[in-house]
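What follows draws every value from the coordinates through simple rules; no lab data is involved. Keep in mind that what you see is a predicted model, and the values were worked out from it rather than measured. Cβ atoms are built from the backbone, for glycine too; each structure is taken alone.
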Structure P
Amino acid sequence: MGPSTAPGEVAGADLHDLDHSFAETLISGRGALAAALPSRREVECLVDEIFGLFFPRSASDLAAGEDEVQARLTLLRADLARVLCAVVPSERSEALSGRFSSMLPEIYGLLRADAEAMLSGDPAAESLEEVIAAYPGFLAIAVHRLAHGLHRLEVPLLPRLFAEVAHARTGIDIHPGAVIGRSFCIDHGSGVVIGETAVIGNDVKIYQGVTLGALSVAKSEAGKKRHPTIEDRVVIYANATVLGGDTTVGHDSVVGGNVWLTTSVPPSSYVYQTSKVRVRRVSDTLEPLDYAI
């Protein structure tokens, strides 16, 4: 019986030949990719460039005059066109960059309304600057509105890469296809999931752990309305799950925490689940209390 080989160790094989074979496999696999992908760093820098243009933080940026801001807009278009070249033909990149730039005033206005909604709806928020600089919910919404603009232009892949910047930084996962109205507020935000075909009205507020998802994840459902519609002025509390493309939460409704909802509810509804919480003296309980997690 020969000597044993440790996991990962090559015994009696030519590593050069193995490298040659694997290199051929990797090269042949590139055929599945339509083009070179933009690097994560490029996408993150682009997101930060737009965010910094909208909401400058440094003293020099705050003091920038109109000429300097216009120069930065021109540079932004060039940077976006360069990144777009990885996902669309180069002859289309400049045109798409220009069309996206024309959306920026509308996106900026929506984000100002989002920030003001968070400030007015959160007693802990002390200023608009705090919301913009420190609230993960605002960052996630800001990146989503940018990603959604690219999605509307039918740019491939890049909107999802934008969305993943926010997902990685905040734990909030919003598909670029989701349609979200004015003055949207995500409070705390960790674990929020909003699916591709979700439609959210104006003045909606959701808390951490909320899922607006689909009843079915079958591939055959692609292209159909799979995620719920949330009408104006709805509040959805922590860890509630609302599923299904036919599910509509009527305007001015409240969905309580931990609710599992798969059917529509009329306007001005209060949706909640009942639970029984018991309080006893420790000395009266028979169950062991020394839990290990």
Structure Q
Amino acid sequence: MRVLIAGSSGLIGTALVSHLREAGHDVLRLVRKAPAAPDERGWDPPAGHVEPGTFDGVDAVVNLNGVGIGDRPWSGARKQLVRDSRTVPTEVLAAAVAEHRVPAFLSGSAVGFYGDTGSRAVDESDPAGTGFLADVCSEWEAATGKAAGAGARVVLLRTGLVLSPAGGLLGRLRPLYKGFLGGRLGSGRQYMPWVSLDDEVGAIRFAVETPGLTGPVNLTGPTPVTNSEFTAALAAAVGRPTSIPVPEFVIRAALGSMGEEMLLSGQRAIPAKLQAAGYRFRHQSVAEALSAAEGS
């Protein structure tokens, strides 16, 4: 298959390009600069422009655009950028998929769609929750409308917390834990819907290759854990004891709504569609995923 990827330079995108090529797929990358390699195609999302011929022969488009949600404080301008960096490119790609009759459009989203679910398990049949992240995810997914309206198979990739030896969440947490500063956040009862990078890209490839898979798909590990359980597992993986917990009031005072939604809330999200479709997870538990990341 010929697969076009937008957002190919990020943590997930870089791994996905390699994974799809190893599986024998022809991969093209959309870039926001002058193309400098045979596999690159240029585009300018704010201008709604994509290089002519980009979609020729393309069987599936994978959209992984979006600035980091936890990289900077949530000022009004930052929140708008978080929204725009997701919805604008998605609308451009959805329109192009519709115009060029591309059979499949796999577009990024996140389990933040469900809001804070507490201890209640949720799958793809559950409705949107409340909060900034839930609103962003809802708008992000709605931006695929033109592709769906034209008959493309649209898959909404509701990704969890990706565990990778190359950075991301573990890149931030590992130094703290190795420095004896890792502890649970608040009560520790909030769920952390983790997924290993191997299973993240494996599940996206599975979605590309599985014609019957459509609509929202939770890209999370099969056994979500609480923050307390994650803390213990990561401490064990790096060979350090857990430290003093960080109180909720400290997180709220330091980060406001960002801390509330990203650190003190969570989703007990289950990958029901992947499991029903026959996807086989490489890492069944968070301990396996963390051990693999530490051993890489």
Structure R
Amino acid sequence: MKHTVTVSAPAKLNLYLDVTGKRGDGYHNIESVMQSIELCDIVTVTVDTEEKSDRVTITCTDPSIPCTSENICVKAVGEFYKYYGDEHYGVDIHIEKNIPVGAGMGGGSADAAAVAVALNRALNTFLDSEELCNIAANIGADVPFCVVGKTQYCTETGDMLRQLSHIPDCIFVVGKGRESVSTAEAYKDIDNAEKLMTEDVAAVFCSEDINVIAGNCRNIFEQTVKLPEVTEIKDIISQSGALCSCMTGSGSAVFGIFTDADSAAACEGTLRNMGYYAVKALPSRMGVRVLSAETAE
């Protein structure tokens, strides 16, 4: 039997991101507020329960995405099977890529989270969100957030989550230049950056006033990521009437928060006219979501 599950995988934004120290294992601890948005990859996973093997085949609409064992979705399948502890079956994964690559928007992590959720549905393992997040933590730091989405206060490597109240109504405009940032390279320089150390971050981002939230959107990586395109996009967003203009993740995408739909649309148009990637999106109140599931002989 072939079980096919199609899942939406929302992008994320770091409304706030500080690096609080280096760990003994070489990784860094962070303090962040992550927000899912209504820009999604669509991931379709087919499990063939008549094929007992560890085969994983990946296809993707974006030719720049490696469809090899290096793809994080292969790791997601392996970690799910480790937890599941039962027979392994052949898996086919297709990714409809809408989240830009190298943007700091968690596209790869979202796809991996989608694979874990899809396997849970396809194999009827009935794992709850906590169990899926335990699997996700072994896949990558941002993957647990991508499983649950919404607005989360994230600490340690980003895998310790505390849900915050929903962000007030607003519109995000996200712009990205032609250059991307390697997360590994970005972290090499971060130990010399000045820590943000904002007091009681979680409480600040639970405000019911979007102006308070926007006024506290900050990213430590803006000190170390020096791309002219990032500076230009930040300026365009600020000059278009955004309440803030801030980089997400380790870059290179920049987001602005708007309360006026016309201003948001005009900003998106300006960025596109200049040749930049641009998208307008609302906050999302969910993480990975199953869109359809079917079984065939």
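When you work out FRET efficiency 1/(1 + (r/R0)^6) of positions 236 and 284 (r between Cβ atoms, R0 = 25 Å, to 0.05) for each of the structures P, Q, R, which one comes out largest?
For this comparison of FRET efficiency 1/(1 + (r/R0)^6) of positions 236 and 284 (r between Cβ atoms, R0 = 25 Å, to 0.05), the top structure is Q.
With distance in nm of label points 7 Å out along Cα→Cβ at positions 140 and 156 derived from the coordinates and found to be 2.9, which of P, Q, R does the value describe? Source structure: P. For the structures shown (P, Q, R), distance in nm of label points 7 Å out along Cα→Cβ at positions 52 and 180 is largest in Q.
Across the set P, Q, R, relative contact order in percent (Cα under 8 Å, 6 or more apart) reaches its highest value in structure R.
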